[in-house]
Structure P
Amino acid sequence: MDWTYIIAAFLQWSEQTILNFGYLGVFIVSIVSTATIFLPIPGFLFILAVSPFLNPFLLGVVAGAGMAVGELTGYLIGKGGSRALKKGDKKWLLKGEDWFKKGRGFLFIVIFAATPLPDDITGILGGMFNYDLRKFLLASFLGKTAMNLLLALAGFYGINWVMSVFGISL
């Protein structure tokens with residue numbers, strides 16, 4: 001497998017996406033990359049690839065907003081799953097819900113969204129525990145924006161170095 005070819009093709013696709021769709025393309029790719037449950041599409045690679053062509057601060061915010069919207073799939077799955085679980089043993093569910101709603105849920109969501117931790121679980125738990133949707137979206141947005149801002153800045157200032165290591169030029 002020729003990694004140089006794969007990387008060059010991905011960078012070319014990313015550049016074309018930005019040329020054709022701009023920040024709307026970033027928003028859509030970000031939604032799709034986080035809308036998958038337990039099998040994430042690496043949206044962070046896309047953010048790194050397009051960062052030389054866009055304002056890194058705006059890129060971080062747009063990608064963060066798109067990824068927060070994509071996390072709604074987990075939240076909706078949790079909503080549906082909570083109905084099934086509430087018919088059975090509710091004891092552990094009530095304990096978890098109490099812990100989540102006592103202010104710990106917001107920070108839990110932000111931390112998981114801002115790190116490589118599997119944040120699909122936060123959406124599922126948020127939906128199961130009937131966590132306020134606005135708070136869930138805000139916490140996801142803050143965490144995803146922080147992560148994407150760091151990625152955008154790293155890509156904006158470091159992509160030339162990475163491409164020189166692999167012998168790729170734009």
Structure Q
Amino acid sequence: MVGLYCDFFTQCEQSTANILGSVLKQLARRGGIPEQVREAFRKAKREFGGRGLLFPGMVDILKKTLTSLRRLYICIDALDECIPKHRRELLESLREIVAVCPNIRVFFTGRPHIEKNIMESFSQAVRISLSPSAGDIGSYLEMRLDRDPDPEAMDAELRADIMRIIPEKVSEM
């Protein structure tokens with residue numbers, strides 16, 4: 001399994017090439033990169049002034065690498081945090097890869113508004129909807145409030161408001 005997290009604060013760095021490159025890097029650490037793939041990286045590094053492979057070559061290299069694996073799960077967490085342009089490109093690239101490598105399974109997490117993007121690329125995708133319960137939210141808030149580095153800044157009334165209002169607002173989402 002390889003996993004990635006799309007971070008809102010580093011969106012500009014999360015291009016499709018960087019995300020797919022991260023998949024390759026994780027596979028390389030496991031020793032699953034064929035020699036022809038390693039050579040393609042060496043060649044690209046020499047040809048492009050040390051930049052490494054560019055996006056189109058990355059998809060081809062991934063196809064070559066992944067066809068040799070018996071099974072691989074690719075998990076991309078918080079896909080909704082990926083810039084829409086890169087998200088669309090990433091989904092299309094993964095669809096292309098999965099079409100050639102049926103041994104690959106892709107798992108995405110994200111907020112509901114990206115479901116349409118996923119279904120456009122993966123029409124057979126299985127959707128599992130998860131929502132936190134009011135109890136889960138309350139437990140999380142308690143934990144965070146108990147770890148407040150400046151507890152004197154909050155009185156009992158403010159704490160009670162936080163514990164009441166935030167679960168209400170989340171349940172309306």
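Taking FRET efficiency 1/(1 + (r/R0)^6) of positions 37 and 141 (r between Cβ atoms, R0 = 41 Å, to 0.05) for each of P, Q, which is largest?
Working: P: 1.00; Q: 0.30.
That would be structure P.
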*The value 1.4 for distance in nm of label points 7 Å out along Cα→Cβ at positions 93 and 117 was derived from one model only; which of P, Q is it?*
Q
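Quick check for you: by distance in nm of label points 7 Å out along Cα→Cβ at positions 13 and 149, which of P, Q is greatest? Before the final figure, lay out the partial values.
Values: P: 3.0; Q: 2.1.
Between P, Q, the highest calculated value is found for P.
To test your reading of the models, identify which of P, Q gives -17500 for helix-only ellipticity at 222 nm (-39500 (n - 2.57) for each DSSP H run of 4 or more, over all residues; to 500) when calculated. Don't skip to the end; give the middle numbers.
Values: P: -26000; Q: -17500.
Of the options listed, only Q reproduces it.
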*For relative contact order in percent (Cα under 8 Å, 6 or more apart), find whichever of P, Q sits highest and give me its label.*
P
_mean projected area of the Cα convex hull in nm² from the coordinates reads 13.3; which among P, Q_ = Q
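Coordinate-derived values only; no laboratory data. Just so it is clear, the model here is predicted, and its values are computed rather than measured. Cβ atoms are built from the backbone, for glycine too; each structure is taken alone.
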